[in-house]
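J.: Take a look at the structures below.
Every read-out reported here was derived from the displayed coordinates using simple, explicitly stated rules and does not represent laboratory data. These numbers were taken from a predicted model, which means no experiment stands behind them. Cβ atoms are built from the backbone, for glycine too; each structure is taken alone.
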Structure P
Amino acid sequence: MTQKPTLLDKLLRPWASRISFQTQSDGQIRKSLRAPERLEDRRVMAADFTLLQDINPGVAVSASVPYGMVSVGSTAFFAASTPANGTELWKSDGTTAGTLMVKDLIAGPTDSFPNDLININGVLYFSAINPTGERDLWKSDGTTAGTVIVAVGVFPDSALVGLPVIALIGNNLFFTGTNVTNGGELWTSNLTTGATSRLTDINPGIGSSDPGSLTVFNGDLYFAADDGTSGRELWRTTGSTLVTTRVADIWPGIEGSEPNNLKVFGNTLYFAAMRPAEGIELWATNGTSVNLISDIVPGVDGSLPSYLTEVNGTLLFTALSPVGAPELWKTDGTNIGTVRVFNGFSTQDFVYELRNSFTTIGNFAYLSVGTDSIPPTLPPTFRAWKSDGTTLGTVQATELTAGTSVTDPQEITRVGSLTYFVGTSPTFGTEIFVTNQAPNDIVLSSTAVVENSSVGTVVGNLSTTDPNGFDSFTYTLVTGTGSTDNTLFRIVGNQLQLNGAIDFESTPALSIRLRTTDNANLTFDRIVSVTVTNLAEVLGIVVAGSNVMGSQRSNVRSITVTFDGLVDITGNPFEVRQRGGTTPMITTAFTTNTNGLRQTVATITFSGALTRGIGIGAGALLNGYYQMTIDSTNVKRSNVNLDGDSNGVAGGDYRFGTVQSDRFFALFGDADGDGSGTIADNNEFRRTNGRSAGDPLYNEAFNFDGINRIAIEDSNELRRTLRLRTLAFV
């Protein structure tokens with residue numbers, strides 16, 4: 001049979017930059033891998049992504065031309081080229097610092113051309129050329145020391161056999177190996193013992209069966225191979241006994257059906273195969289028998305099913321229309337359930353993938369579609385598409401096409417929360433890029449603001465968490481749920497500032513809606529509650545005489561300050577002086593407690609100058625008016641200073657006794673606290689005169705000398721007060 005090379009070229013177009021094609025004497029087209037060429041600078045698409053690293057600095061011809069990208073855990077592995085090291089194995093964690101060469105397999109600028117990269121149970125396996133020109137099988141854990149050879153010089157040219165060429169069942173690693181005695185056959189390596197050998201010789205002697213498209217299905221290994229007499233057909237090696245047999249001879253005779261694009265979906269293994277009557281169409285096997293699923297394009301050309309990919313519980317694939325235009329199809333495993341999804345591409349279009357399936361991200365399969373230019377001497381242009389398996393859900397991937405000049409999206413690969421691909425930039429040439437992910441949180445450094453703070457007061461600094469780790473962000477207040485109090489705030493740079501008056505008593509908590517926007521206009525909103533801090537204020541002051549709370553000013557031994565809530569007091573903020581002149585400051589001490597209303601109460605006592613120091617009367621202020629100052633910097637709530645001057649703003653010392661009406665004075669014998677020595681005070685003294693402590697008529701307010709008995713000394717001191725008549729406020 002003579003296969004039409006134009007259709008097969010459409011099928012294999014993704015490899016065009018790295019594979020050469022030759023038509024054999026039997027009419028079959030074979031392909032061989034050549035070293036990756038420098039890609040020309042192409043106009044393909046603008047995309048929302050960031051350069052991870054300019055691996056080979058410069059533009060176009062000095063690009064690193066990454067290829068073979070594969071995800072292993074949170075790491076993307078790929079091959080890339082630099083002048084110093086040649087084409088070697090690289091890795092990236094999505095950051096510039098984390099994008100680096102894993103190992104220079106051939107030291108210096110000589111290329112090792114890593115290829116066939118595949119993730120097997122969290123370990124990277126790949127092939128690479130050794131200094132003798134043979135291909136070795138390697139594995140890597142992402143470290144230099146952990147990148148080691150599995151088998152030396154046995155790996156074939158994978159472009160001849162079809163990806164993948166490595167598979168794992170249990171502890172046995174299967175791969176396509178070759179030697180001069182047996183040609184290319186199925187090999188195995190025991191991961192525990194390291195023993196590596198040829199498993200079977202399907203094409204006896206020096207002939208090669210070239211096993212390819214190695215796929216594990218129901219615990220067995222399925223692959224395409226040529227035994228030399230039946231052509232290339234579907235084969236199986238049992239995982240338990242390692243017995244190798246042909247599954248079916250789909251195209252009897254020497255030509256072979258060329259099975260490829262093997263894909264496990266549910267309980268069935270699907271693949272593309274060729275037969276004279278139908279051409280290349282979609283087939284399936286349950287392990288014992290094979291059957292044609294659908295003859296999508298009747299006749300010898302066939303539809304060339306490719307890139308079989310599971311998405312949203314359906315098997316999606318590409319097929320060529322009768323006129324050669326790529327289409328998207330899906331199947332449920334039946335002829336009637338094999339239907340076209342999308343036919344919006346033209347005959348100039350081709351699907352551009354360097355692997356045997358699409359990348360699935362969320363509910364979509366992503367693919368690159370190229371369009372041949374007119375005239376054809378110009379490079380093709382490309383677009384990114386995605387499909388959820390429905391006609392309406394098959395659209396251009398506009399989220400990858402915003403705002404940059406990078407073009408040529410290839411090898412779209414999902415790694416963790418990031419999407420990588422190879423692209424071409426006018427500035428950097430062909431390098432590896434990572435698509436921008438939306439921010440996933442906003443952090444406000446402080447969510448509390450003091451009531452009555454001035455406009456422009458900084459509430460806190462805004463920052464963003466983002467999967468990319470390298471974006472820049474702008475912040476805005478946006479309407480929506482939770483934006484009730486947005487008008488009271490403004491954003492300047494990354495600072496949230498007050499834009500209006502706030503008062504604890506009316507609004508103890510405020511709600512705002514914040515938005516962070518990255519440099520690709522991807523956003524994240526968060527509702528933030530801002531707590532209004534009630535300014536600490538002095539609620540009330542009581543001047544205490546003797547040990548009795550009341551109005552008398554005869555024995556003033558303490559003053560009690562009650563704050564409007566709990567406060568933190570450091571040092572001694574209480575300063576007491578007698579008004580007038582330059583009298584020395586009175587020594588004070590204080591104790592605190594919390595009352596039943598959860599208010600801090602400070603009791604200040606006196607000693608030293610201007611106090612009496614006799615017996616139990618010690619610490620009573622001498623006659624005169626006094627003033628107390630409370631240092632606001634030593635009284636705080638939520639680390640905010642006391643609003644001492646009651647102007648609604650933190651700070652400002654509190655002063656008591658600055659006006660006569662504060663009644664902060666001491667006057668011995670002034671039992672009623674009116675600031676004068678009057679007949680009423682004398683009458684009160686007469687009732688208590690001669691009385692001792694314990695007597696119901698004993699009044700300590702008249703105990704001047706502190707001997708617990710009202711006597712002549714107390715009477716003499718009272719006479720002086722009566723002669724003074726009224727205490728002057730100065």
Structure Q
Amino acid sequence: MKNILTVILLSVAYTTNIFSQCTPPSPTGNPGLSPAPANVPCLERGVPYDYTLNFENFSSFNCSGFSVSINSATIDDLDNLPCGITWQADQSSYTAGETGCIRITGTTTDVVGQYPLTVSMTFNLNILGSPYTVSGSIPDLIQQMTAVGCSAPSINTNYFSRVIDPGTCPAIGTLPNGTSSGTTCPPTQQIAVSISGNNTICNGASTTLTANVTNSTGTVTYAWSTSDNTASVNVSPTTTTSYTVTVTDQNGSATASTSVTVNQEPNAAFTAATLGTTATITNTTTGATSYSWDFGDSQTSTAQNPPAHTYSSNGTFTITLIATNSCGSDTATQQVTISGGSGPSVSISGNTTICSGESTALTANVTNSTGIITYAWSTSGNTASINVSPTTTTSYTVTVTDQNGSATASTSVTVNQEPNAAFTATTSGISATITNTTTGATSYSWDFGDTQTSAAQNPPAHTYSSTGTFTITLIATNNCGNDTATQQVTISGGSGPSVSVSGNTTICAGESTTLTANPSNATGTIAYAWSTGGTTSSFNVSPTSSTTYSVTITAQNGSATASAIVTVNPKPNAVFAASTSGAVATITNATTNSTSYLWNFGDGQTSAAQNPTAHAYTSSGNFPITLIATSDCGSDTAIQIVNIIGVGISSIAPSPIALKIYPNPFSSTATVEAENITGAFDFALYSITGLKVYERTGLTEHKFTIDRNSLAQGVYFIEVRNEKILGRKKLVIY
């Protein structure tokens with residue numbers, strides 16, 4: 001019988017706080033819950049709910065052949081309450097025959113339906129003088145008692161939470177069964193609104209604005225800024241105006257605004273001024289999008305700002321402007337009188353290219369002038385001609401004015417300098433090489449001092465037929481004059497040989513290369529003398545470091561020396577050091593002579609960086625870090641094994657309590673359950689490096705949630721403790 005009566009309820013869906021503010025009823029002798037299920041009021045969605053169920057404990061159970069008395073009873077749970085609804089008992093336990101109350105409160109937005117409630121209790125009994133505990137739902141407890149020969153009490157067992165939209169509460173059995181969506185209700189669907197309609201009109205017109213509602217629940221009300229309360233309104237603003245509508249349903253409200261732009265008809269306006277046969281027009285029209293001009297002489301234009309209009313005859317003309325936009329048009333007119341011919345024109349003549357120190361006369365040449373002409377030069381001169389002597393290239397302007405108007409012209413006087421003759425001459429054997437550094441010249445005359453001449457700007461190297469001292473003379477000329485430069489050169493011998501060294505002069509360590517002496521201008525037998533002791537034109541070298549090699553050739557007409565540097569590039573030398581802290585390996589790269597890098601961290605991760613950032617491992621163990629350093633001369637490999645500790649479940653000491661985390665890993669919120677713990681305790685969250693990043697103290701609830709908030713992705717550890725550590729567990733955030 002002990003095995004039959006000892007039943008433990010494993011599922012508790014809601015956390016309860018006992019000792020609610022409700023008043024227990026007086027004992028009636030009828031144990032169980034009251035009132036009857038049909039008399040429990042419905043819960044209206046979105047409306048606060050507060051109702052109290054009464055409870056009266058059993059005094060004893062009637063059983064065949066043995067006596068059962070009740071020491072105490074505990075109300076453990078009301079399961080499947082709609083979201084947002086909680087319950088509270090007035091005390092923690094009840095003695096035999098004692099009354100109590102259960103207060104049910106909250107606001108729910110769960111779906112409409114009938115939610116079957118499971119009332120779970122625990123009875124502490126005395127059977128044949130021995131204590132027993134029986135737990136379970138009320139129907140389960142009745143079944144257990146009946147199974148061992150006890151009579152089933154007549155009590156209400158089938159209670160429901162009926163969730164409805166605001167209105168009349170229907171009878172039990174008329175609503176579909178519902179399942180609670182959890183302790184916290186999901187967010188309700190929020191109403192939204194937008195405004196449609198023509199929002200650009202002309203002055204005097206009207207437009208219809210319509211509020212377009214989405215995501216509404218139940219009846220929708222409208223409140224326009226015009227005081228209208230319908231879905232659509234008709235408005236006739238005289239100026240650009242903003243309109244707002246607020247819509248409301250049982251879940252809340254939403255607001256939208258729009259602006260109706262009122263376009264006016266255009267206002268045509270312009271002024272016209274005449275000079276000679278020309279009318280200059282200034283358009284001051286507002287609000288127009290197109291323009292139609294009639295100048296009164298059969299000439300027209302559609303430009304917003306037409307250019308000055310020239311008439312072909314004298315007389316009075318009416319200029320007409322029709323300005324138009326989408327709302328209409330407007331007309332403006334003005335008469336102009338044309339009483340003279342066209343205004344003057346001017347050009348400047350004179351020599352506009354002079355030499356430094358010279359002067360030139362500039363003359364204003366006027367045509368189509370009438371009456372007296374005045375002149376205004378940029379030099380302040382007021383005559384038809386002026387004389388100028390600029391030292392650098394300069395621009396000059398003249399404005400001429402007569403009774404019909406004015407005209408302006410400009411010209412630039414370019415000032416050229418005399419040339420500056422300059423050169424250098426170097427000799428080799430019987431040749432002189434010349435570098436010309438003359439400026440400002442347009443022609444050149446060279447005399448090499450041996451009756452030979454040249455007119456080239458940059459003459460080739462000049463070869464003399466005999467030894468001696470020669471004077472090289474350059475005369476540089478342009479249209480402003482000439483300049484002369486001279487230099488003496490000494491020719492002390494005939495043309496001797498020359499030599500160069502060819503071959504691959506860049507090699508890798510351990511390679512060899514062939515160097516070849518290439519003589520030119522050598523006469524007769526050539527002898528070779530290399531700095532290595534070699535005496536042939538070519539030889540093979542294998543230097544271990546960058547080395548200079550020289551060769552001297554000797555012929556009957558002289559000797560010459562050339563050198564070449566063979567650069568030896570070393571092979572790469574892969575070297576690095578790795579240190580660890582927790583799950584992180586920090587790498588210091590000391591590799592030399594490498595141009596590219598390939599890292600393998602031993603956990604499937606790689607990098608091509610020269611200096612990779614600290615690498616974080618996701619598990620403990622020994623990991624070989626491999627570096628392959630590469631250059632044009634080959635590659636080299638270095639390996640170091642790092643030992644990663646402190647990552648993974650195996651690094652956490654066994655917990656004396658049952659500590660659960662779910663989901664794990666998680667991205668936003670996780671639930672922590674700490675079982676088999678008594679009294680208050682503290683909770684802390686540590687990073688993989690041991691840094692405390694979150695803490696809660698004085699906890700008494702054994703089930704709570706943690707939010708990710710600003711925590712970065714990675715591995716963390718949670719710790720539960722009071723005066724000593726009660727449990728640790730790994731937590732992964734992704």
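J.: Hey, FRET efficiency 1/(1 + (r/R0)^6) of positions 126 and 254 (r between Cβ atoms, R0 = 35 Å, to 0.05) derived from one of P, Q reads 0.05; which structure?
T.: Q
J.: Assign the value 22.8, calculated as mean count of other Cβ atoms within 10 Å over residues 206-213, to the correct structure from P, Q.
T.: Only structure P yields this read-out.
J.: For which of the structures P, Q does the calculation of Rg and Dmax of the Cα atoms in Å return 53.8, 155?
T.: Clearly, the read-out refers to Q.
J.: Taking distance in nm of label points 7 Å out along Cα→Cβ at positions 302 and 526 from the coordinates of each of P, Q, which one would give 5.5?
T.: For distance in nm of label points 7 Å out along Cα→Cβ at positions 302 and 526, the value 5.5 is produced by structure P.
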